[in-house]
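Undergrad: Alright, structures below, take your time with them.
Every number here is computed from the coordinates shown, using simple stated rules; none is lab data. This one's a predicted model, so the numbers in the text were calculated from it and none came from an experiment. Cβ atoms are built from the backbone, for glycine too; each structure is taken alone.
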Structure P
Amino acid sequence: MTYLLDTHALLWLVAEPEKLSPVVLEIVEQRSCELLLSAASGWEISLLWKLGRIELPEPPASFVPTTMQALGITPIPIGFATAITAATLPLIHRDPFDRLLVAEAMQNGLTILTKDQTIPQYGVATLW
C-alpha cells in the first residue's frame, strides 16, 4: 500500500512520534508500505522554519532530504495537473499546502496520513 504523508505527520514522526496515532505508527513501521512526501510539504516545512514557527536540527535544504532518505520516503513533485486541481477545488480547506496534498491524492488514488479533519471532506481517503 502507498500513503501520502501530511506535513505534520512527517514532523511528528521525526520529533514527536508519540503524537502519531497507533495506526500511523504501524503503517510507518511496515516496510511493505510505501511512504510518499509531496514537494508541497518540503515547501511548507521550509516556510514554517523561515517564519520561526518550527525548529529543525538543520536547515530544511538538508533536513528534508536527509530525513526522507533515512526513513525511506519517496518524494513526489508538484505537477501541472496537481497544481490546477488544487486551485480549482472547492474552498473547503483554505490551506494551499493541504489543497495540494488533496489534489495529489485525487490524481493518484492515494490515502493521506493526516490528523486534519477537513481533508476527508474532499472525498479522499485518509487514515489517522
Structure Q
Amino acid sequence: MAPGADVPDEFDVYTIVVLRRPAEAPELSDAELDDLQQRHLAYRAHLAREGLTVANGPYDAQSDPAYRGMSVFSCGPEEAARLTDADPSVVAGRLAYDVMEWWVAAGSVAFPRAGTPVGERRRMTED
C-alpha cells in the first residue's frame, strides 16, 4: 500500500528514551535524593557534552506523574538503552525507562546545537 497524500514521503527517525518512576522505586532520605539527583543531572550533562544526547529535560503537568522526563539520543536504541542503564537514578532503581524510535516528517524537527545530523532518514515501506 502506497503512502496517502497526508503521509510524508520521508521521515526522520530519532531514538527517544522516556524516563519514568517505577512503582517499586526505593524510598530514600531527602539527602540521598538530592545527591542522586545531582549525579543523575551530571550524567545527563555528560551525555550531552559527548554528543550522545541532543535534548534532555523533565516533564511538567503530565497526565501521569510517573513520567519524569525524556532524552533524544544521537545513537540507535540499543546504545541508548546501554547508556541509560548507567544513569545513577536507573542504577539506584528510582527511574526506569522505555526506548523507542520516533518517526516525524522529514525536516520537521531540528537540533541546531547538535553540530552533526541526528537521526536517520527513512521512507515509509510499501506493504
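Undergrad: Given structures P, Q, which gives the highest value for mean count of other Cβ atoms within 10 Å over residues 41-48?
TA: Details: P: 19.4; Q: 15.8.
Greatest value across P, Q: structure P.
Undergrad: Supply the structure label, taken from P, Q, corresponding to helix-only ellipticity at 222 nm (-39500 (n - 2.57) for each DSSP H run of 4 or more, over all residues; to 500) with the calculated value -14500.
TA: The read-out comes from structure P.
Undergrad: Still on this structure, please answer the following. With mean count of other Cβ atoms within 10 Å over residues 49-56 coming out at 16.1, pick the structure among P, Q it was computed from.
TA: This figure was derived from Q.
Undergrad: Quick one: Cα Rg over 2.2 N^0.38 Å came out at 0.99 when computed from one of P, Q, so which one is it?
TA: P
Undergrad: Moving on. From P, Q, which structure was mean count of other Cβ atoms within 10 Å over residues 57-64 = 9.2 calculated on? Before the final figure, lay out each step's value.
TA: Working: P: 14.1; Q: 9.2.
Source structure: Q.
Undergrad: With relative contact order in percent (Cα under 8 Å, 6 or more apart) coming out at 48, pick the structure among P, Q it was computed from.
TA: Source structure for this number: Q.
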